[in-house]
Structure P
Amino acid sequence: MAVNKTVLEVTDRIVARSRPGRETYLAAMRRAAEDGPARAHLTCSNQAHAYAAMGGDQDRLATTRAPNLGIITAYNDMLSAHAPFESYPARIKDIARRMGATAQVAGGVPAMCDGVTQGQDGMELSLFSRDVIALAASVALSHNTFDAVAMLGTCDKIVPGLVMAAGAFAHLPMIFLPSGPMTSGLPNDEKAKVRKAFAAGETDRAALMQAEMAAYHGPGTCTFYGTANSNQMLMEIMGLHLPGASFVSPDTPLRHALTDAGTETILTQTALGDSYRPLYEIMDERAFVNGIVGLMATGGSTNLVLHLPAMARAFGIILTLQDFADLSEAAPLLARVYPNGLADVNHFHAAGGLGFLIAQLLDAGLVHEDVQTVAGPGLGRYTQDPQLPLNKPLAWVPGSTSSLNDKILRPQSDPFQPTGGLKHLTGNLGQSIIKLSAVKPEHRLIEAPARVFETQDAVIDAFKAGTLDGDAAIVLRFHGPQANGMPEVHGLTPTLSVLQDRGYKIALVTDGRMSGASGRIPAAIHLSPETMAQGPLARVRDGDPIRLDAEHGSLDNLAPDFENRTPDTADLATSHTGTGRELFSLFRDNATPATQGASPLFKGET
């Protein structure tokens, strides 16, 4: 199938826009590759320090040309998705030894859980934790003792941060080894009902706690299609996972077999052998376009609209919101996974999963097939499913040719909707995005008076006081990256849902983020320029008529004197101290706009 015209046009303009930076980047990666294995350039003292704790592996490291695999791990046992990584290094080292190679844990990176920090002060460190992860992983790999890298990370900021670090070391082969989703617990829609009942004062905290624990009950990623599982989809469709690896649950024979196979695969791709496959050959403009199309076709997390531009810049590639918007118009919505439907990712996987979805996108010409991947050339490999027959080795077989549940997953000839899950909004309030896949058509045009707030708590207090009853465009400002680190405001979802259910026209307009698990409320998010930079939100007043037209992509303040007002300011001192926030002023002061990824690591780049 020929590649779709819009996909080609977007790819071509990304290539043209990125050419100067991409050529400089590729030249640097090729120079690093030409230097050969970095360990060869270390002194004997350098190497002795690196191998001192390696026991029986010391001789192999010091006297042979066997590859040495670096492991970057985001393990901690506070995150359900990352707890399974505890056993990965020992397993990876065993596989490496069987192949005559070695493996070392190069370093660990922090991994915070947005589910724990939602509505808490720690959420103001969440986005910038991505950049900390990128820096920490780069420090670990700077020892230059590795011939390939295995990245162990899954959740919201961890995968983007690891990818950003990978861009600086992309002359090395790299693979991402996931942990997989937890088994299904209390259905997500049932959990959401309890949350709304608690917000409305109709149930008590004991019932809420029982529901939450029944939903989040074991190791693995949370089962809704939020940022963590959107990350997994991206790593697979961009060719950084083995085919079918994303949604296999932890601590199962197939999960272990895929980890083993991933280790074996990456160790065959080093510059020491005949099948050298550096990461920079995989992560090109086509791979990023494929990732965006996958995000749209699955109704993925809006957080990736922040992360993908930052990830791309690490490889010398520049993405814009218009790229996302145009690909969203071209890509039909083929999946409905909570919050865009009732199913969770385990149901999605059982219905045919990514193998079926990628096959449909290939058939429609909506993704590039001629890409490089860790599994070899061609995205067609990712239409296959891994299987582990009894007493037989892991094998890949043709994936399902039809959906096994058309309420969850559909062919491109019969999509849930003809366009993807994202819309680019523009108007006199700036640029923003809205996720439409879970917003009902009757809620996509909102014209309502503004109610202006500067904290989530103030919104909830107004709701409890009964002063929010009525149509309202909830304006939550001073929540951009320069103001307070751009926290998610997912904690408002139950409150705003109650108001919507009462029949009011409700919208959220903010320069902050919404969780990947949100979606029923029309929410114009990532508004840029942000309020802290004297963006348009700084001129909004209570009662201003706000018009959000998601179908036509517009967001405006209709007040006649809006453009001529003096911008408001805010005292944000309380958001800059406590819970470590005082240490992040360098990040806040240097963050790029949300449209560029909100990263302090690329300040000054165009």
Structure Q
Amino acid sequence: MPEYNAPLRDIRFALNELLDFENHYASLSGCEEVSPDLVDAILEEGAKFSTQVLSPLNQSGDLQGCQLSNGSVITPDGFKEAYQQYREGGWPSLAQTPEFGGQGLPESLGAVISELNGSANWSWTMYPGLSHGAMATLEAHGTAEQQAMFLPKLIEGAWTGTMCLTEPHCGSDLSLLRTKAEPNEDGSYSISGTKIFISAGDQDLSENIVHIVLARLPDAPAGNKGISLFLVPKFNIDTEGNLLERNSVECGSLEHKMGIHGNVTCVMNFDSAKGYLIGPANKGLRCMFTFMNNARLFIAQQGVCHAELSYQGALNYARERLQMRSLSGPKMPEKKADPIIVHPDVRRMLLTQKAFAEGGRALTYFCAKQVDRSHKAADLADRQDAEQLLALLIPIAKGFLTEVGVEASSLGIQVYGGHGFIREWGMEQIMRDARIAPIYEGTNGIQALDLLGRKVLVSKGALLERFSSQIHDYIAVQRDKGSQHQQAMEEFLEPLSANVTRWQSLSRDIAGRTERNADEMGAACFDYLMYSGYTVLAYFWAQAATVAHTALAAGSDDRDFYQAKLNTARFYFRRILPRNESLARTLEDSSESLMAMDEAQF
């Protein structure tokens, strides 16, 4: 397994030079004292924890996996101790509300820590990661009594949270769910049903587990309009938060799965378990989206994490592995062969991984910045602007970054050749762990439908127009900085402008076709998602190139870093962004080639 090294130089570049987080934090209500020194100290400690505690458990956790014994789950060796260290370090409370014991730091700072932990050990990171969604849901929709009962222990990390949506007979179609909620005389509910694919549904890390569960009330209407949201603890509690008897909810079995073996994925059985209604009756899906949006950004980061870890492993191997001579002549004549990093095709793979990891990091941090703004911006209009940006960008980030994360992990195996296919090197584990990301928290096909249908077509292009205008404004500013700067940047500005303009025109074309035939939206949505992703990443790589060019022109002492940024941006624009030309062709095609064949002909 590659030894993870926290990429603090690039993280600081994205936070400080690319996205100006120092001024961003100063503008947030209650975050005025979040200084660069404080952020640096947190990053340094987070890097230590991820590299020294979590990374060594990544491969061993995969090999050992989780065990079910007498109805309880046992996590791999070292996971429980690592979680205790995580709690002692105060990490669960980092970005949580001070009212219930949190430190009140920006959520974007918590997102950076999630990336560090996730890159080091994604399976472990899922245990505390899901708690953030449960806390966000309670903060947004729970009653004052529910918040007082559950939030302090969740924020402390003594308890963790899960989300329980899927059932055996329905995957993403939650309108079909059957779990029932019967009202009790004391105002609670008896929850009965079976949920599957529940990540971290049971474990031995925390004292209690708070399940966020979708279920139906007895008089609920059919379909999505009859779904309510409930909180169901593993152990019942009193009004002071003290643990009582075990609730009638338990892990029925563990899934035997492709990857993330260190994290339990299980069947959860609810047998008249005591639960509490969260939010209004029959409005559960609306409340659940608080959890889902939080989770989708977390999963977008998973794509970045696996791209980064695979890149680090592939880069080290490419520098050390001797094989064949360079086509242009020996580069290390004193050795029997050259290191494979001299070969153009190996560099193609490494640069693709690097472009996705670093570009994806910028995109997820930008999204996390909007989360901060949506919650803590002083001005209401500023908060609404951030919410609109997130509405458009969350499905792009989740869908696109998880797709390219799988691609990057596959390239990591390929750099190793036959050794990449062998378990002991750890590269194949990265791909196995990465492959779930395009599936959960809404498959990428659903993300694509959400993006094109709800976010672009339903808004009549307003959300896309708002973000496109931001990109065009950036291009105009760069072109106004003088002929020398414009000349240096035009190789990025011209194709970025062309792709954004085409993004808008393709959207209008698909909208027109969809009015005549709804299948046109379904036929176009996935390619539309990918086109959007490549274009959005081009925007961040163009900005990175701007910063790097400016630093180099000013004679920076860190010349190698900025030159690498500029070269990677150039690679992205010349070798990756042209994929949009093919996607545009398919987006201009009708749904006929997909729908013409009779079902019996398959």
Structure R
Amino acid sequence: MINKYFISIIFFFLMIFMLLNFIMSIYFFMNNLTLFMEWEIISFNSMSIVMSLLLDPISLTFMMFVSLISSVVILYSKSYMSSELNLNRFILLVLLFVLSMIFLIISPNMISIILGWDGLGLVSYCLVIYYQNVKSFNAGMLTVLSNRIGDVMILLVISWMINYGSWNYIFYLNFMSNNYSMKFISLMIILAAMTKSAQISFSSSVPQMVLYMPKPSPCSSSTLVTAGVYLLIRFNNLLVETMFMKFLLLISGLTMMMAGICANYEFDLKKIIALSTLSQLGLMMSILSMGYYDLAYFHLLTHAMFKALLFMCAGKIIHLMNDNQDIRMMGGMSLYIPLTSLCLNISNLALCGIPFLAGFYSKDLILEVVSMSNLNFLVFLLYYVSTGLTMFYTIRLLMYLMIEDYNLISIYNLFEEDYIMLKSMFILLMMSLISGSYLSWLMFSYPYMIYLPFNMKMMVIYVMMLGVMMGILISKMKIYSLNKFLSTYNLSFFLTYMWFMPNLSTYGMNYYFLNLGNKMLMKFDMGWSELYSGQGMFNILKYYSFVNYIYQMNNFKIYLYSFILWMMIYIFMLFL
């Protein structure tokens, strides 16, 4: 069993690391500093192995947020997973996650980036299969194989950068954006980021990953899946003028809308929050593809705060509901667990972008910049429809959890005396309230000047009000709307099943390849090659068993004759 002080010590050190990063980030932001360090590990003749570190405002702020969320998750799991026999294994996995993330954040070198990148994929796989069963294994394989595509793209970038003499990508960001080799690198980076941040065609991995992880660790996944966004932020100067950004804008906009629609059809609490994460990732990637990397980074940090809090509240509610995740069974939570309900509601409202919470500062700014940009109607529509859908599924979730009646069992004991969990949730609650304003003052040295007509300025409010009304209406539609639902059953099935993406990325991909492998096994390995190798040799020996029989008589004359025969053949070959 784990030492009871071990978790407290880890929490203390992570908080100290967070405060150190906090102080350094303020200093670096105020003085606009960037620190590039190289540590020569070994030097032998002309070969040297060098570890590079890049400390700038972006990396320091992100490290601060990662260490804060991880420390809070570790404190939370001290109570939440207190009955777990292998708690030390879980804590070590979370620490490995933090280490991999820090490797990824502070590396200006593609070699050390892939260490962090692959480390994140490995740790997420280990967390998904933490409770071993068939379903978690399948979800883990889907996660790790999706990430493997991104790993291959990073490896291609590494091999291509050999042409330039250094793997430090920061040397190449300010020139040669129209060079074809740079376009190749930017395409590989975009594809790698799409796999890690689960854009369309890789989206089915996120709900599966969140569904089967141990309950506290999806909080960390709210920063895990942003690794792809962070990589694109680092490569922003290289990506601005490439044609692939328009492709990324369309894909991320569709991801945002698809995840929002699916969340409205779901009844699994963790899946709704996972699809919400996917929708916000689409928002980050889309604004990044328009060239506003600072806005994407701003939303990445604020989103990590309230989404981690949302996962923690959901974990506690599922814990109290006898591990039941169906929101139709829940209800009246605000009467029985008011403090957890407070955290859940504020994090949900921050997700919607309610004024002066964390999400408002980033989402409202993003939507106003989009309204001012020179975009076509499709992209404009994707942004605003997705914003309305966010309000839609959030209000529906709140109606099911807070307003409706409790539907699970007749005798129940919902309690809130677990102060360790509440302390960890209240840390993130404070950050969900203040992180938006704090970051907006810290990050933007000059204000974004936005001039819009009144109706365009109010467009966000109109869409949000429409989403609220639709959420209330849909949550009120019970058995009365069953006939209407059944009449559109095929459409509903298509929408709730993520546009058939899980099937396309699992059965659609592996069935034909596995079937081809089975046919090759039957035709070649057990067919022609077997006939002319193992099976054929057996038949020859069987038909010519007389020779075999002679040798088995153990007659000395026969062995002597064979020796003389082989020596004659050897001498003959020697003279030739």
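Can you rank P, Q, R by Kirkwood radius over Cα pairs in Å and just name the one with the largest value? Once Kirkwood radius over Cα pairs in Å is worked out for each structure, R has the highest.
For helix-only ellipticity at 222 nm (-39500 (n - 2.57) for each DSSP H run of 4 or more, over all residues; to 500), the calculated result is -11000, so let me know which of P, Q, R that is. Structure P accounts for this read-out.
Throughout, read-outs are computed from the coordinates displayed, never taken from laboratory work. Quantities reported herein were computed from a predicted structural model and do not represent experimental measurements.
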